[in-house]
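**Student:** The next part holds the structures, each set out as structure tokens.
Values in this text are rule-based calculations from the coordinates and carry no lab data. Since the model is a prediction, treat every value here as computed from it, not as a measurement.
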Structure I
């Protein structure tokens, strides 16, 4: 198995995935801490797998002393809670609004003017701030608190879904562990857990003096926007877990009888193809069958006491359609390009 070529390809696809998530909806999410988090996460996982620090340093192309220094520095920076430019500008507006763009540029004169302008445009485009006037003389102020009500409500709901998923996949876990796994602050985590407890979705498990949280099921209803973040995360985690479990078994081949692994099929059809409709409806059929199976299993489990060792069968599925360009439109574009070249 050529591990290096696979790692290179996975890293590239992951970078593309993160970039698309960071720009979803037209707003650029801050990514300043991502590279550091990836480094720390990789070092922790390698250590968990028994790799010595000297070997890890060599894998990163670092001297052992350099490796230790970087880990210490990044560890301090996580506690320090350093701000991104986006966060700093937002904080400045909160303290001094309304302010002119000239004042903002003066305050952040050591930052790249182009990036600073992009941050201001993002804040205005996302509805977090308003701008009156033009150029550097324009005035910027934050939106009213009432304008943020729906944003905060969506954020709270997203937090609850992510913690619900965490309690289901990793439970029983403490509030501190749940906050770490869900990448939320402890106060935010506790507020969300309280809401989930009130709804009866998550339950407490007491072990001596320790309180932990778990969930018997996890569900994002079809046709709703709520929980989209957790649904995507659950799908991604399932895919990664299937591959890592396969690697742990020491097998890189597949058999139809395997209960661990995944497969990908590409179905090439065209307009008028007798099996095109069946290919396009594949996801619907699979979803319908699995949803019916899940419902029947949940009904049985609710009426019967668990006996013996539990097994959780995780099945993930996805589908997309990659369509060729319309030949006629492509010909029109080529002719237009030729005319422009003339």
Structure II
């Protein structure tokens, strides 16, 4: 990074910067834990001479245990692509306007989580619904092990509440689907036959200025063999949108390959409730009581609004532990 030519290729330079952040996120806490352990040992050795020091030991032990637990959790992020950024897409499903509104709420939840943890969140695609909310949106979240943390969010998320769009004030159940793929670098080989990809150019919609409805800058790529669709409309430049759409398509195909590897190693997807697009993984309740509960791990929080404000870490860490136990049981 100290090389004068380091930033000659900004994209490659950003990859190196991200790699450094990933390494520091493990190495620095590890060094801190080792130092704390040494300090605690010295403190304990002084108790016989100064008994009053014993009162200082217990809180330091608790602090060290917390640090070690966080390191153990990070050790679970050991997948081949866990260190990558995450391309996260939210889609409205059953539930009419409530589902569109719910999808938009979820998009905000993931962006808030990213901001709380110092991650960058780039909105690359968004399709607004005329009545309310969105039909779908895609955000790229970059930070240490972003994909490793977020890949467990893939699946169906269910909301139960009194509908603000129902004049009779009835309870409404609505659904949103989340799809998560790793943001793979260009150095990772993903075989795609260009003849298998159909490209559609269309006018962008939604927020973005007067140009959005006047120029055909948005790009949609369809991978015919798999049916996977990747689209981008975040930039004025058709060329940049095309490059981003190709990156998203490569990411989705990389995710498929990763699933195949995981299935071969640990038959991970024998139980369809564990992960997978189309599985209901979490329930969010605003009526009759307020709570959010993960259907896989049993982890729950009794404050809906705190979770929607980005307090997702408990759910993410609970799933990491659950996945580890699940894989250990199958091995």
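**Student:** Between structures I, II, where is relative contact order in percent (Cα under 8 Å, 6 or more apart) highest?
**Tutor:** II
**Student:** To test your reading of the models, identify which of I, II gives -18500 for helix-only ellipticity at 222 nm (-39500 (n - 2.57) for each DSSP H run of 4 or more, over all residues; to 500) when calculated.
**Tutor:** It traces back to I.
**Student:** Figure out for me which of the structures I, II the number 38, 33, 26 belongs to, where semi-axes √(5λ) of the Cα gyration tensor in Å was derived from the coordinates.
**Tutor:** I
**Student:** Another question about this same structure. If you rank structures I, II by Kirkwood radius over Cα pairs in Å, for residues 96-143 alone, which sits at the top with the largest value?
**Tutor:** II
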